[in-house]
Structure 1
Amino acid sequence: MVRSYHGCRGGRAYPGRMRETREYPLGYSEQEQRRLILQSRLVDPLTREVLARAGLRDGMRVLDVGCGVGDVSLLARSLVGPSGSVLGIDRSAESLELARRRAQSSGLRNVAFAQVSLEALDVMGPFDALVGRLILLYLPEPAQVLRRLLGLLRPGGLVVFQEMDMRSARAVPPSVLYARMGSWLCTTFERAGVETQMGSLLHATFIQAGLPAPELHAAGHVAGAEHPELYELLVDTLRSLLPLTEKLGVATAEELQLDTLASRLRAEIAASGGVIHAPSYVGAWAKKSG
């Protein structure tokens, strides 16, 4: 049986890895900003369910870690309402500029953004909830960072993170092209020091950070050839990764043929009458002890 994402090996170190890097492997281009917004359209319903189940509610003061262009911050604001507040922090000035414009265009006055490095936290607390989506997988020591972040959270405050488990992706029936895409994505991420199984490691990460064992919830998208957005998101991810994919010797632009990749994959899935399962998103939540 062909495993769709057989290139994933869980982010384990091996010679030649760029494990010490702290660069965001997908970059900060306008194309990547558009990809993040497309990703949000697909993933926000999954994130909303996790935040709601965790107990995010009216009046809470929320810190969104690694907020990017502001999608999770705006989602959290919809749950805490006008009596609550959300602060999104990120190290990218370009992303934060777009996040501020999006909040202003929505008329939201209780969502703010600040350029902050996770290595030098100086954000005023305490917060009622600490949230993040697709952030811990990029950190060399996620449990240590999470432990430091807990200092900004009040006793009994919520910790809610949602991370991807890339190894869960597959096509049914198996697809040769989807398997190749998975290999390109996972191998690039691994060589850049990204933990491709972070969703499955959230349980251990919370405990190592000093939190109770978290509640866990997994969800994902399944699509036939008739629904193009998921295919476009996968190809856009490869597009953002392309400079690093070529630099790390994973594949060339000629091999990827990105301009036709989505249509070729959809044609292959349509011919088989099958579906693709995107990588699953695992949500974890727990309360800081009093």
Structure 2
Amino acid sequence: MRVLVTGGTGLVGSNVVKSLMQDGHDVLMTGSDAEQKTAGFTGKYLQPSLIGIDWDALGHLDVVCHQAAINDTQNMDEREMMLGNVTAPRALFEYALKNGCKRFVYASSTAIYGDGPAPYTEDQELRPLNPYARSKVAFEKVAAELAHAHPDAIFVGLRYCNIYGPGESHKGIRATMIYQLAQQMQKGNPRIFKDGEQKRDYIYVKDVVTANLAAMNAKASVVVNCGSGKATTFNQLVAILNRTLGTSRVPEYIDNPIIDRYQSYTECDMSRAKEAIGFVPVFDIEKGIADYTREGLLV
């Protein structure tokens, strides 16, 4: 297959590109040299990312795997968020459709559930709390409109939930709590929001790659959750990392300055993902952190 991966230098994109290359596909990608380097990449590398895309370099595509996004949940610039996360990818999808592409996989987010009840199901009310989440809601609507207008094409949205793993070190404060806590705990006690009982559904990036590959072979357009299906508290993370790193750190609790727009409990019901695209995550939190550590990238 000839596959375009947008955001191919990011956490998910770099791992998807690597997997597609290993399977012998013709891969193009957009990205940024400020993110991950993909060793041995020989395909077409389009810069300066999605907004400045060289349309003529694309040609016919079998699959568009759209991972690129402005993903800073603290960015309050609504206009910029909508341009980057809605207008630009819509133009890409429309171009690819005109050139015969029939399969589209795109990254959405469980941020769209906001302060709604967990475990999340795909049919529940959406309560986006910030511009990033609102942009993801908007692009899901764009994909639904395109699917309606092009019934011969398939569009699959993956609502990601706290992805961790190799390829996130460049993200700084946007990296997962798993990575950030591991870095802190090698130097001293970790700092977490009071009282450390906030819950997060963390999914290992290798499972996310599997979800993307499954989505590329979906039989119908659909939007599904993409999490591990089980939440872990910050306190539990510290305990797991202490065992993994051989440390005995104690959490230092701090106030949460963004409590008004903070998701305190995220967890995904993964039933529809299994039914619709055949995706079942295989890494629980301990297995994922152990694999991450063996690759030498958590530390």
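When distance in nm of label points 7 Å out along Cα→Cβ at positions 146 and 282 is compared over structures 1, 2, which one is greatest?
Evaluating distance in nm of label points 7 Å out along Cα→Cβ at positions 146 and 282 on every structure, the highest lands on 2.
One of 1, 2 was used to compute Kirkwood radius over Cα pairs in Å, for residues 114-161 alone, and the answer was 11.3. Which one was it?
Answer for the origin of the read-out: 1.
Given a value of -13500 for helix-only ellipticity at 222 nm (-39500 (n - 2.57) for each DSSP H run of 4 or more, over all residues; to 500), point me to the structure among 1, 2 it was derived from.
Structure 1 accounts for this read-out.
Tell me which structure, out of 1, 2, gives 18 once relative contact order in percent (Cα under 8 Å, 6 or more apart) is calculated.
For relative contact order in percent (Cα under 8 Å, 6 or more apart), the value 18 is produced by structure 2.
Rule-based calculations on the coordinates, nothing more; no lab input. Note that the coordinates shown come from a computational prediction; the quantities given were computed from them, not determined experimentally. Cβ atoms are built from the backbone, for glycine too; each structure is taken alone.
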